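Below you'll find the structures, each written out as structure tokens.
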Structure I
Amino acid sequence: MDITTAAADSRAALEELITAAEAAESRWTTPREPGKWSPAQVTEHVAITFEQAASMMSGEAHGFPSVPFFVKPIARTFVLNRTIKSGTFPSAKTFKAFDPPAGPESPAAARARLMAAHDRYIAACTACDERDGLIESSVFGRVPSEDYMRFMTLHTLHHRKQIPTA
């Protein structure tokens with residue numbers, strides 16, 4: 001997979017999420033079940049994740065934890081590589097910096113927010129790819145741009161499933 005294909009796959013996953021969010025307008029701020037996120041919160045979480053990933057790649061402050069250098073290969077093997085290989089994002093509690101207290105006021109506002117965050121993320125991925133083809137992750141270490149983008153695409157698809165369509 002090249003960066004262009006990875007970016008297109010990411011955009012397609014984002015469109016799936018946005019389409020589901022738009023279909024959930026009547027229950028926009030209602031969690032799908034107690035203790036779970038509402039569609040508004042799901043979209044906000046994904047937007048925050050794109051923004052924080054772009055910040056990390058740009059060398060700016062971000063919400064991802066910085067793990068010790070000797071833990072990064074373990075995280076890369078057991079989280080990133082396993083996720084890419086299986087094609088399924090693991091269920092887990094998110095980092096505090098990515099926990100959305102609320103979300104955009106409407107699906108239309110979520111669309112605008114997600115598109116802006118995704119554009120910034122894709123620009124950061126592209127810059128890394130043009131530099132040396134690697135993304136420096138504070139969790140996984142140096143990983144090929146396409147691998148990191150695939151991981152994030154699976155993250156988006158994972159959250160797409162959290163917005164019921166009926």
Structure II
Amino acid sequence: MKIQTTRKFNYEHNLKCNLSDQMINGQGMGDVSKLKFGLFQMSFNGCEVISVYNALRYVGKPQPLQEVAFFLEKYRVLLGTFGCNVFRLGKALRKFGANYERVKEIGDTPAFIVSFWTGKPFFSSIHTVFCTREGNRIKIYNRYNNCNTIRYADSLEELSKNRKPLAIYAIKK
């Protein structure tokens with residue numbers, strides 16, 4: 001059996017999936033979980049793609065999730081086993097017309113993408129989410145694989161469970 005890992009194969013497969021055009025939460029739920037990225041379904045490794053998709057919707061430059069995934073396939077790590085290279089998300093933001101800045105801290109940024117280890121560095125996975133500010137709280141999109149609702153945190157430390165972020169992109173409207 002031949003393993004299909006090409007960008008084109010995944011893109012053609014992904015075009016067959018019907019998606020709503022809303023912010024995405026719960027990458028392991030609904031139609032988004034059936035999309036492919038690298039060797040896997042997006043429910044396993046699609047958080048970077050989803051964070052860029054959500055950021056583009058936020059800034060008013062929505063793109064089909066399939067297009068975002070197709071572009072980011074160029075930056076997948078180990079055929080998508082480890083998702084997408086979090087240090088290349090800016091390339092997708094720029095390509096689709098979003099204004100952003102790579103920063104070391106979120107400060108009072110109204111919207112941002114953040115990537116962090118879910119456990120011990122190099123022995124756990126990385127998760128990437130898109131967040132906005134709502135008052136003094138952080139509104140988190142796609143926080144958990146099996147939760148299709150928006151979650152909240154009082155700080156970046158609470159969101160990342162005191163783990164240092166790997167990459168932060170401040171998103172500007």
Structure III
Amino acid sequence: MAAEYSANALQTVAANAPVIFTESPVPCRTGLVFHRDESGIFRLANNAGGSSCGCGCGCRRVYETLYNVTFHGNIAISEGGTVEPIQLTISIDGEADPSSTMIVTPAAVGDFANIGAEIIVAVPSLCGCESISVRNTSTQAVDVQNANLTVDYVGIRRVF
């Protein structure tokens with residue numbers, strides 16, 4: 001299962017706000033990725049379930065559904081902004097994943113640079129789903145164009 005979401009038109013993204021995805025060229029048809037066009041939030045579902053270990057102690061085995069999440073896009077400092085490092089980060093349940101931070105320092109306002117990141121997102125069976133987004137973690141508004149997010153189902157692993 002693979003799904004692709006995009007936003008090709010130029011958009012200004014406020015500090016701490018998500019990039020909005022407007023198109024679903026390859027939407028998820030399996031019910032594992034939920035997204036509404038014109039939104040920046042995606043929900044990834046766990047399809048592993050959970051079961052008792054069979055020893056009678058009441059504990060549960062926990063399984064995670066794994067997804068490979070990839071983002072690419074072009075980013076620039078918005079008109080009226082200050083030339084300094086700007087960044088986008090893939091966030092899980094609203095919390096930025098530091099390993100996915102994409103930082104660039106354009107030479108001038110309006111100069112675009114291409115950025116990208118890829119992470120594995122684990123959705124535990126105890127929770128059922130996780131939300132992901134690509135957020136502007138800069139201190140100022142940024143312009144984003146040709147944003148593309150892909151979600152690939154990796155598989156299920158037993159945690160304990």
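Among candidates I, II, III, the computation of relative contact order in percent (Cα under 8 Å, 6 or more apart) that gave 41 used structure I.
Computing helix-only ellipticity at 222 nm (-39500 (n - 2.57) for each DSSP H run of 4 or more, over all residues; to 500) gives -17500 for which of I, II, III? It must be structure I, since only it matches.
Rule-based calculations on the coordinates, nothing more; no lab input. Every value quoted in this text rests on a predicted model; they were computed, and no experiment measured them.
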